[in-house]
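For reference, the structures are reproduced in the following blocks.
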Structure 1
Amino acid sequence: MTAPATYPAMLILSLTDPVEGGRQLLTRSPQMSTRWMLLLAAVLVSVVMLYTLPVLTGETELMPSPFAFALTQGVMNVIVIAAITLVGQGFGGKGRFADVLWLVGWLQILTAGLLLVQIVTLLFLPVLNIPVGVASVAATIWILVGYICAVHGFSSRIAVLMGGMMTFVILSFVLSMILLLFGFAPPEVSNV
């Protein structure tokens, strides 16, 4: 297959065939600074969109500072990128950190687009918000699994999905323990 000529065509290819989309994106091989800027821009756009409705409705008192939220999102993305790289290599994958960074940046751009669709749906067709949200999560997982197959050279999407789920559970547990060691306790739940 020949490489799509434009980045919008690559976005569509990533939605329809994420493995091939990931492979085509990897052939572009931009500089490392471009990869980091893409991830940073995608995280910032997502944070701005997430804060748009609460700011417009005046319901921001329960939300964290947008700067803290953006920093948290950035750190979590770097942790995910490192996990995809290291776990994939542990299972025989050939992906490099820089390539995973590039694909996760693209995934975040696609996710920001899906978030925009969710916001528009919430504003104009609120009855469809839950189905659109579920479809957005499913599309994100579909693309992520395809990108992991592309970057590491894996052929089984099912194995990648199962490995990703197990990694998510283990990583969540480990990060929770680390946060507890540093004194970050979960919020108190009142008796109901």
Structure 2
Amino acid sequence: MTTDDVRSPDQPDDGAVPPAPEALDAERLEFIENFASAWEAQNGARMDGRVLGLLLISDEPFMSSTRIARLLHASAGAISMSTRALVTVGFIVRHTVPGERRHYFRVEDDVWGAFLAGEREYLRRMAAVIRSGLQMEVGRREGPHTRLTNANRYMTWLEGYHRKMLEDWYAYRDQVEAGTDTEELP
């Protein structure tokens, strides 16, 4: 392994970055597999859950797709598909290193808040598709019109509620961080 897999862009490549372990210990492997099982139980791809689980518990500021594949004993293709899917929905972000051609990825410290914020784009796209269905000839027929109208109402309601939910999440997170909320779960 090279330090290129784990060094941050503001650190010189002078060997000063301690190399990350070549393999995961049993505790980390168990977490990753448990996380992937929970992810899969909610209809997510198991490999996506493994990649996200790994990045959640990594001390490394970012990780190359090659390193992710090595640690998870997975193919480059499987990692490529999973990282692409996770980037698309906002669970991980692509990280660039000047002068590097490798693909690096990291997870935000508030990955769930970032996901919630990114989910708004999905809601907007879905609402636009539903509205276009209402404009179609078939969208004027009684059954389809009722279903599409309810879907449009739901997306409109969800987008507004989603905005409030995101604001509430940020407020709660900040209160807990400041120590002003005593209801945090252990």
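Values quoted throughout were computed directly from the atomic coordinates according to the rules given, and no laboratory measurement underlies them. Since the structure is predicted, the reported quantities are computational estimates derived from the model, not experimental observations. Cβ atoms are built from the backbone, for glycine too; each structure is taken alone.
Can you spot which of 1, 2 the value 1.6 was calculated from, given it is distance in nm of label points 7 Å out along Cα→Cβ at positions 26 and 42? Each step should come with its number before you reach the end.
On the way: 1: 1.6; 2: 2.9.
Answer by label: 1.
Hey, Cα Rg over 2.2 N^0.38 Å derived from one of 1, 2 reads 1.30; which structure?
Numbers: 1: 1.11; 2: 1.30.
Checking each candidate, the match is 2.
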Query raised in the report: One of 1, 2 was used to calculate helix-only ellipticity at 222 nm (-39500 (n - 2.57) for each DSSP H run of 4 or more, over all residues; to 500), giving -27000; which?
Result: 1
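Of structures 1, 2, which gives 28 when relative contact order in percent (Cα under 8 Å, 6 or more apart) is computed from the coordinates? Provide the component values of the computation, followed by the final result.
Numbers: 1: 28; 2: 14.
It traces back to 1.
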Query raised in the report: Here distance in nm of label points 7 Å out along Cα→Cβ at positions 114 and 154 was calculated and came to 2.9; which of the structures 1, 2 was it taken from?
Result: 2
Query raised in the report: Upon calculation of FRET efficiency 1/(1 + (r/R0)^6) of positions 82 and 178 (r between Cβ atoms, R0 = 41 Å, to 0.05) from the atomic coordinates, which of the structures 1, 2 produces 0.70?
Result: 2
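Quick check on the output: 56, 25, 12 is Cα extents along the principal axes in Å, for residues 90-145 alone, derived from one of 1, 2. Which one produced it?
Values: 1: 45, 18, 10; 2: 56, 25, 12.
Answer by label: 2.
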